[in-house]
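**Q** Pasting the structures here.
FYI, it's all coordinate maths here, none of it is from the lab. Quantities reported herein were computed from a predicted structural model and do not represent experimental measurements. Cβ atoms are built from the backbone, for glycine too; each structure is taken alone.
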Structure 1
Amino acid sequence: MANGRKRAKDMVIETLLISLGVFIAAFLFAPLGLGGGMIFVPLLHYGLGWDINGALFAVSLSLTAVVSWGSGLAHRKENHYDDEALRLGLRGALPGALLGVAIVVLIGEKIDLVFKISSIIMISWAIYKTAMKMRNEPDKAVQEKQPNASEVQPIPLQIGTGIGGILSSVLAVGAGVIYVPVMRTFAHLEPRKAIGTSLHFMMIVVPVAVVAHVLTLPSQMYSKLADEFILILIFMALTLLGSRSGAKYGMKYLSEEQLMKIFLGVIIVVALKYLTDLLGF
């Protein structure tokens, strides 16, 4: 009896800690143009013991969608987005997201290994691109560079967002780590517009990926989602609160250089976690 009470108490504490982690992830990732999937997946996988499968992906992407809408609307209000880059990029991102769901279905039980290896590769690329941008360009908070249509490179842009769409579905992330560097490199957007445009991609692409994942789930996984429905709703409420407050705080108090440094720090930690997991430490 005592063991049962202790176990129940431990589960409550674990759930509260994971809930706090969900809120913090939404708060920190919102001003960076990220959806938080890189944190939501390990929180659910390592913290709550959920298997890496389509059901976990659907939940992580649902939380990511809430973050992207909560933060994306705040960025839109401040005019931190670019419609031309968004219009062109969606031509790659939407087909990419659907292709990513098909890849998850085809991979089946091997998704755990493929997921972690792909995550490390994606994050390594994002670290490199972001670090190069930070080294080659000074903070432009006081000298914003407005893009124009002649500077946008449509084909590389669509290829980049297509890869982002694929990885969004395969890795259950918003793919902001892809969209932001792609927007910076091929649409030549300054950091805040790149972040806002990245969130606009997620506002459209991620819900499409969620629906596609749910429609392709094996029947037994629907019971898992039903059992955790109340908890999922709580997580969604926390992500909305975290993303709205995080976006407003980030736009008001954090410089572009600070945003990029936080971005790098977070994704390096995530990459190291997946690497140690693969190596068996």
Structure 2
Amino acid sequence: MAVTISPPLAHARRKRVVPGFGLSLGITLTWLSLIVLIPLAGLFVKAGGLGVQGLWDIWTQPRVLAALKLSFGTAFAAAAFNAVMGTLVAWVFVRYRFPGKRIFDAMIDLPFALPTAVAGIALTALYGPSGWIGQWLDKVGIKVAYTSLGITVALVFVGLPFVVRVVQPVLAEVERELEEAAATLGANRWQTVSRVVLPVLWPAVLAGFGLAFARGVGEYGSVIFIAGNLPGLTEIAPLLITFRLDEYDYASATAIALAMLLLSLVVLLVINTLQARLSRRGR
């Protein structure tokens, strides 16, 4: 009579690769709920009390539409500019050596450490009508301070480090042997960059663009000093929310915040979708 002996671990519970996964997952979900999900749920509940018609009436107010258009338009323009210039800056830091490289590399992080109000005051002093740069631009008919251009400049200042710090490590890991192989096969410099380097960098560039855009949409301190805060012209949505809160109009402030949240989610969802597709294509 044949006796079959099962392996000792055949019926044992398979060990997890990450020990304590259940505990760590529970802690993660708890903190995520306390910090992110519960406040967002409260925002939806508060705004839901207005009803669909009430929300629509607030969203379609000319002052609200102008503020939302200005906030998202300038944030998108600044993020697009930073995506290009930030990639170029990261390229210079990774591929070239020059005197003072470490100093300039450290200066990129200044917007992270600098209080936003200080940045706004400094930019206003530079680009104001009597500023070091603004007085020369004013002579040729270019007005920066107290215009949408000034808001874009402020958002470029605070958003540039996001792109540089995301693209820089990815660019450092790009194998130069691939570029040399492309050059050996007869590709010129532009073909090498467009067909070898950029397909690897696109997901990182989009990630930096998304971070810079998200920062720009909600930016407050560095913008209010250089914007001028004229209703319907240079008034950003976060400032309008502050005004409504000062007027104890919590319903209107919540409705504007909900509009910003929904628009931001849509834009970031599109960016993440493009990033995922480019990542799969790059592989």
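**Q** Work out which structure the value 50, 30, 26 belongs to, where Cα extents along the principal axes in Å, for residues 62-213 alone was derived from one of 1, 2.
**A** Comparing all candidates, it corresponds to 1.
**Q** Another question, then. For structures 1, 2, calculate mean count of other Cβ atoms within 10 Å over residues 182-189 and state which one comes out highest.
**A** When mean count of other Cβ atoms within 10 Å over residues 182-189 is computed for each of 1, 2, structure 1 gives the biggest number.
**Q** Taking distance in nm of label points 7 Å out along Cα→Cβ at positions 38 and 126 for each of 1, 2, which is largest?
**A** Result for distance in nm of label points 7 Å out along Cα→Cβ at positions 38 and 126 over 1, 2: largest is 2.
**Q** OK, next. Determine which structure produced the value 24.9, 104 for Rg and Dmax of the Cα atoms in Å, calculated from the coordinates; the candidates are 1, 2. If you can, show how the numbers build up before the last one.
**A** Values: 1: 18.3, 71; 2: 24.9, 104.
Label of the source structure: 2.
**Q** Here's another thing I want to ask about it. Quick one: distance in nm of label points 7 Å out along Cα→Cβ at positions 94 and 254 came out at 4.6 when computed from one of 1, 2, so which one is it?
**A** It was calculated from structure 2.
**Q** Could I ask something else about it? If relative contact order in percent (Cα under 8 Å, 6 or more apart) comes out at 28 when worked out from the coordinates, which of 1, 2 was used?
**A** On the way: 1: 37; 2: 28.
Only structure 2 yields this read-out.
**Q** Suppose helix-only ellipticity at 222 nm (-39500 (n - 2.57) for each DSSP H run of 4 or more, over all residues; to 500) works out to -27000; of 1, 2, which structure was it derived from?
**A** 1
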